[in-house]
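Following are the structures in question.
Every number here is computed from the coordinates shown, using simple stated rules; none is lab data. Just so it is clear, the model here is predicted, and its values are computed rather than measured. Cβ atoms are built from the backbone, for glycine too; each structure is taken alone.
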Structure 1
Amino acid sequence: MGGSREVQISGYKLIIHEGDGTVDPSTGRALTGSWLWDSAVYLAEWMAACGGAQLAGATVLEVGAGTGLPGLLAASMGAARVVLTDVGQLLEGLRASVAANGQGARVEVRELRWGEAAEAADVVLMSDVFFDAEEMEGLGRTMRAAWGAGTTGWAATEVRPGVGECLEALKREGFEATVVEESVRSLMRTAASQTPEEGESSVFALYRISRRLP
């Protein structure tokens, strides 16, 4: 699936660009971040319902943004500045979404690989980043650079095998993930197939991420 889709989150209407044929040049495999996934929608819906007070006037960083739905919603909800980050191959799609929503004045798109330093933020957003425990060391380094005394992190993920291992690895990097809620949701798409079976669902979790005290 390529092109753009309109996504309605509560009272907010956003245009999200998706790109077919975006590949990782080192592996030749499709970059799944070029498509909109259920975890990003789940995080965005939770933000619209519960996150308004913390987003208003905030500096927001989305790590592993993919198509950028949560970050774009943060801008619509009153964040003063939003930085959407991902690997270089996904930046064109992110910029297309920023332009389609007229958010260029407040939303910036940057390349950021995990392990590199990110600028400080009030709120850090992540969806579907808990897929490989070996990647958590780099993610932890990036998060430590972004984290200040008052920083809050929110992350959503489909509860797949390996998520617990990722959270334990992230804990070793100095971050605690506390479950805010879990929800069984009908799937929009699956990793194995772009079109799930009718009625196919999965469990998703929303976490609050905090820096652990030494």
Structure 2
Amino acid sequence: MPEIIKQILSVVPLAVLLLSLGAAGTSLGLIQANTDNGIACRFFITYTQAMNSSLINYNVPTCKLSVASAAIATICLALLTAIELISVLFQINVKRLIAVIIQAGFFVGSILFLLITMIVVSAGWGKTCATYKNIMSLDGNIDCTGPQYFSGVGPYAPNGADFITAAVLAGVGAAIAAGAFCYSIVKLMRRSKDDNETTLNY
């Protein structure tokens, strides 16, 4: 294989991880901005809750879960990106079993928590929108695809478009991370095969 191709392939995992990290970080930022870091929550609002005018925040644990899962995924991806960057800069190949297991754990963790983020945000906001859509007396109180306006005053959080974007980015980030994980497995298997062939030749 030409050397230039090898050099390009060596930075592919880093580029993919950077994309996944960017998606996860952006998703986290959008969720934090629209939930006041998980405190001001409007996920999974039911009919009873919507009709209770004394409620200000709804189902706060679900928003905190979405923030926490996105944050954990972002941290895992940041660590993976740092490991891959060091590997590229210093031409270090991870061969020790413990290091491979740690990397695999970070990959699985990032994918799992991004999927949790996607599910909680999309299902939570979807439930809220469905509830308000079915209450004719409250029609117009929730904009599912934009910022909120009350009596013509606004805009206020949450921005429905941001929630949709956050869920999509979490899903995209998970898919990209899964692709990077598969690529790293293939690369590790190929490296092991090359090492075995080298050993046999000697």
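Assign the value 3.0, calculated as distance in nm of label points 7 Å out along Cα→Cβ at positions 15 and 159, to the correct structure from 1, 2. Don't skip to the answer; put the middle values down first.
Values: 1: 3.8; 2: 3.0.
It must be structure 2, since only it matches.
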16.3, 57 is what came out when Rg and Dmax of the Cα atoms in Å, for residues 55-126 alone was calculated for one structure; which of 1, 2 is it?
2
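One of 1, 2 was used to compute relative contact order in percent (Cα under 8 Å, 6 or more apart), and the answer was 17. Which one was it? Write out the running numbers ahead of the final one.
Numbers: 1: 17; 2: 28.
Label of the originating structure: 1.
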1, 2: which one has P(r) over Cα pairs in 10 Å bins from 0, in percent, as calculated, at 9, 37, 40, 14, 1?
1
Out of 1, 2, which one gives -26500 for helix-only ellipticity at 222 nm (-39500 (n - 2.57) for each DSSP H run of 4 or more, over all residues; to 500) as computed from the coordinates?
2
